[in-house]
1. Comparing Rg/Rh (Cα atoms, Kirkwood Rh) across I, II, which is largest?
2. For FRET efficiency 1/(1 + (r/R0)^6) of positions 65 and 121 (r between Cβ atoms, R0 = 30 Å, to 0.05), which of I, II scores largest?
3. Where is FRET efficiency 1/(1 + (r/R0)^6) of positions 81 and 305 (r between Cβ atoms, R0 = 35 Å, to 0.05) largest, in which of I, II?
Structure I
Amino acid sequence: MARQNLFIGIDLGGTKISTALVDAAGRIIGRDYCQTQAAEGRRAVVERMVDAARRVMDEADLAPAQVTAVGVGSPGPIDSRTGVVTTPPNLPGWKNVPLKQLIEEALGITTFLENDANAAALGEHRFGAGQGVQNMIYVTASTGIGGGLILNGQLYSGTTGAAGEIGHITVLPWGPYCGCGNRGCLEALASGTAIAREGRELVRRGVPTLIAELAAGDPELVTARLVAEAADKGDIEAQEILAEAMTYLGVGMASLVNLFNPELIVIGGGLTKMGERLFGPVRRAIERRAFPPAARAVRVVPAALGDDVGVLGAVAAAIAQMAAGPP
């Protein structure tokens, strides 16, 4: 295999590290999974990342010189220009870690760093549902809500690299508190965390609902998945929780449609397993709330890359940064 066709993508998460050897067309040649074990400290985590990269090279009988670049998708906040992970909340003890430099020095391969949500947006744009599209919004709807913006075919990261924080658009000014400290963020209203919160509240209030039965009356056992299960079994209260959350998600998407006039909104993440319970309310909210020409121009589709979005996004980020040249 030619050197210019091979990349290593590393998806660094709070609980696991996914690594893949990938060619320029997005085909995965080899994989590796390991636990992050972030409590052991940053040095141990970086060593696991490096070891994982070496394993996928060894399995393909490759030398570092045969790999064009390593791309790393990391929880934010980060500085992609300098390759530094600043203060990620789910990686305790990490502060201003020069991750790009550390991996480059260990492997001898040019390395690029990107925020994981931006990397996922780039991955869907290059290899997934957004291929050939110039203006696209990627949204991940899961425990939290995040995303990335592809404008005029390029990632838009903003002045400080913080653009695309879709989950922290204020939708309801005096709504529930968000983990960021604000109130009424989209994440506080439409995420898996928000859905679980509303389900727990019903159980605490003693509302007779299938949610309570499935949780054996224990509010702490209520999850978004459990609420969705209750909804699928016909529970009205659960259905109302999901309908309200997804309507809020649609309100947020309608605002983005008015702001950016995209061709495509790609939604990924665990909540998309709800299918039309998610996509129906989102599409209806855009139709009702966005300016008609913009609403007619946009399509809302599921993400295409599934669990591979992290490693393929990291590779797509490396390719994009290589094409952009030095900052």
Structure II
Amino acid sequence: MKTYFITGGAGFIGSSLTDKLLKEKNKVITIDNFCDFYNPKIKENNILEFLNNENYKIYRKDIRDRQAIKSIFDENKIDVVMHLAASAGVRPSIENPILYQEVNCLGTQNILEEMKLHNIKNLVMASSSSVYGNCMEVPFREDMIVDYAISPYAATKKANEVMTHVYHKLFDMNIIMLRFFTVYGPKQRPDLAINKFTRLMLQNKEIPMFGDGTTSRDYTYIDDIVDGIIKACEYARNNSKVYEILNIGNSSPVSLKEMINVIGKTLKIEPKIKQLPMQLGDVDKTYADITKAKKLIGYEPKITFEEGIKRFINWYKENQELYK
């Protein structure tokens, strides 16, 4: 039995990952601060089914609290750290950049320091496709220069990639940074477009469409993301002196207009679109080259966008009371 420490463990990705690891008979230790970025009841619901599992433990603490992090590492024998906790979202980071710096950078430094002091060598961490900014060349490759962030959120994720490399070089940590591309599926955060647009259509309300609808995203289904994280953990554990950055996407961009239409078609509702100007910090497109992830860890996304939307909507209809 392996022991995994997941930060941000009550969130969308963290709770989905926890579910998979517990089903595979692992021990899972998590931390989450249950902040009010969105309704904390959603996170409470995310972890409800785990609370009676003897292999599960949740710490209701903040990664900025160094003493709290130290206590978790002191109390548990951890094999792999999966660092998913972060202040998320491009637009909110423009409004509150100091918070993003504190959580995403200081919080990450706390995790790295305790790993060093407790001689824990394996870390898989969430980065973001946002680090690519408005790179003109597509698909996005991991060896591209990503020095031109266009949001504080993206800048903190790039800073994390640099800082983790320092710990890899100085302390022989095995670290894999995963650049996630627009994750969706059951439990998706309510502020993200697919969840928000589904909710608005079911309420017969207008859909805010920023720009002309031609911007595109490489939407990646949650099961494929979880599979990529677990494969990255296996690679880190089975190799030494590893530092890698990997794109975890679907490599099949979908335009904003097409995304709205697929949701509408699945719901059998004609979308009411309200066109608005592009927002600060938004990128024109994301498109993952996943060649490296396929070769290195055997990552292979399986869920098409249409299938993923069907699965999400089926889940949402059963859980929509949480999002009202």
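Quick note: the coordinates plus some simple rules give every number you see, no bench work behind them. Bear in mind that the values here come from a model prediction, so they are computed numbers and not experimental data. Cβ atoms are built from the backbone, for glycine too; each structure is taken alone.
1. Looking at the calculated values, the largest one is I.
2. II
3. I
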